[in-house]
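Visitor: The structures considered in this document are given below.
Nothing in this text is a laboratory measurement; each read-out follows from the coordinates by a stated rule. Please read all numbers here as calculations on a predicted model, not as lab measurements. Cβ atoms are built from the backbone, for glycine too; each structure is taken alone.
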Structure I
Amino acid sequence: MELKKRQIMDALSYSEQHDPEENELNYEYVDPETGRQFAVRVSDGRHLLEEMRPTGRCFKEIAGCPGELHYWTDDDLKALIESVGPNEFAAEARKKGFDPAAQVFVGAGHSVNTIYFDSLDECATQVVSSLAENKYFSPYRELGDDEKASLAQAEQIKSAQYWQWRQVVATAALRDSGLFKGCHDMSGNPLRDDTKACILSYLNSPGQERWHDIRGFLITASATLWQAWTESDPSAPRSGNDGFPSPAALRDAIVLAIQANQDEIERRLSGCVRLELEAVGGPEAPSFTG
């Protein structure tokens with residue numbers, strides 16, 4: 001155990017990286033025998049140990065679209081995650097043709113129940129134990145009843161603030177006129193003039209390439225033009241690069257998306273604690289999603 005721990009400590013030290021924006025020291029360790037991936041994030045003397053765990057999600061580059069990735073959940077890969085231990089997963093996945101470099105792995109984050117350690121030595125001890133027990137490492141502890149109640153109340157308040165902000169910006173967007181009445185981007189700002197011009201250009205002369213150019217444009221805080229089209233037209237393609245809406249279909253989709261946005265806000269707020277938002281010169285988007 002001590003030998004393994006020294007090997008991990010050496011590897012962690014060798015893999016040191018620094019993230020100046022987050023003011024964190026980042027250490028990484030990939031176990032050479034199992035392929036399991038661990039990381040330690042250090043800030044303010046606190047050491048957050050996380051294991052990058054497989055999710056069953058895969059990705060690949062879309063042919064003809066450099067940099068554009070297609071993601072999907074593979075049922076066979078998810079079944080493999082459930083059926084083998086973490087020490088065997090990487091080898092078994094390769095046998096079945098799953099490339100680790102084309103899979104989505106997730107780590108951990110800072111939370112009210114996150115477990116922090118005082119040193120890299122303590123983190124290395126936890127890694128050794130996880131490997132020996134053949135279990136995924138979890139950096140979270142069980143919350144007490146009082147903590148759970150306090151967290152639930154805080155989340156309820158955050159949700160209310162978020163949806164009140166959504167209501168403010170959605171109402172402000174109704175001051176616009178014509179087709180774009182009620183449209184806004186993720187930050188609550190009205191659509192830019194160049195964005196409007198691109199959409200209008202498509203409506204005047206629709207085509208596949210022009211649709212590819214605009215389909216990712218947000219028209220509410222949570223809906224793109226493509227999402228608006230698929231919600232309003234059951235025959236609209238939900239993946240791939242073939243097919244585009246007629247001008248009439250896209251116009252209808254935009255109108256319906258704006259109404260759906262208003263309806264969702266009202267529905268969400270009906271179950272929230274109502275709070276007043278303090279806004280000077282317009283609200284700012286909270287740093288959370290409800």
Structure II
Amino acid sequence: MSSTTASTMQTTFWLGMRFKTPADWEILRHNIEPDKGQLVFADRTQGRLHVAWAAADRCPDVDQLFTDRRNRDKQHSDTCRFQSIPTIGQWQGYRCQQQTQTVTRAGIHDPIHRRWVELAIIWPDKLDQPLEQDLLSAFEVLDDRGGATRWRAFGIDAQAPPGWRLAQAEVKPAAATMHFAQGNHCRAIVRRYGLTDAWYHGDPQKVIQRDVKRPDRCIFEPAIYRGRGACVAHSDETPGLWQRLTHRGRYRTDWVWPVKPDGDRLYHVTTIGPRREMIEPSSFLADPSQEGCHP
């Protein structure tokens with residue numbers, strides 16, 4: 001059995017991919033471009049998992065690709081030994097055993113999003129075969145065509161409704177933000193605040209007022225979300241009368257919800273855009289019943 005059990009694994013959703021990693025592996029680097037990018041997980045000492053993807057309408061010549069990878073590994077260490085990975089789903093690849101570490105390299109073609117996905121798993125001490133199997137077998141490509149795209153990372157469990165895309169992801173101490181956009185006029189911001197015991201005193205209106213341009217224009221109303229109290233605020237950020245008369249208004253809805261009754265985390269979701277195109281801020285939070293997630 002692996003030293004990492006199912007109860008200590010976390011699930012990440014990113015660009016139509018789902019994979020599980022040990023709970024103490026955190027995202028060190030990330031990209032949101034669908035055609036080329038990477039997601040790097042690290043433990044407390046070093047990078048442990050590199051997920052890289054690139055556009056590929058068809059599956060590449062895998063034998064040639066991994067021959068090139070082996071040659072590159074040999075250039076870095078002439079003592080490395082190679083071993084094929086066990087058959088796990090459609091993964092193909094090998095292990096590279098070096099003096100100081102072992103690296104598992106595996107790749108798979110994603111026909112839904114038309115890309116090649118490649119993993120590099122770093123084993124600094126010794127190979128953990130059960131964990132290697134868990135990491136590869138838990139990977140899944142999700143068919144999100146025509147539906148919502150789920151994004152779970154940095155303590156946020158969000159979803160982009162059809163027609164929306166993730167435009168930016170920011171991570172700061174005790175705070176994470178995902179920016180979503182639809183066309184040029186509509187946007188949504190999903191924020192997750194932590195360590196709220198130090199600054200949040202049970203007044204969600206203050207959270208909203210410190211963020212809007214005109215707090216005096218906010219219209220507050222109470223709400224219930226998933227059985228807990230929430231606060232909703234509507235405001236008008238239209239810059240002038242002409243924009244209002246020509247139906248080019250800029251309307252904003254803010255929604256604040258303490259994640260847990262003790263208030264140790266807080267969600268703040270904002271939608272901004274023309275009134276006729278506005279959707280509920282709660283539409284950007286994923287269903288927590290899926291994958292046993294909480295927000």
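Visitor: One of I, II was used to compute FRET efficiency 1/(1 + (r/R0)^6) of positions 73 and 121 (r between Cβ atoms, R0 = 35 Å, to 0.05), and the answer was 1.00. Which one was it?
Guide: Value 1.00 for FRET efficiency 1/(1 + (r/R0)^6) of positions 73 and 121 (r between Cβ atoms, R0 = 35 Å, to 0.05) corresponds to II out of I, II.
Visitor: In terms of Cα Rg over 2.2 N^0.38 Å, which of structures I, II is highest?
Guide: Largest one: structure I.
Visitor: Can I ask one more? If helix-only ellipticity at 222 nm (-39500 (n - 2.57) for each DSSP H run of 4 or more, over all residues; to 500) computes to -14000, which of I, II did it come from? Before the final figure, lay out each step's value.
Guide: On the way: I: -14000; II: -3500.
The value was obtained from structure I.
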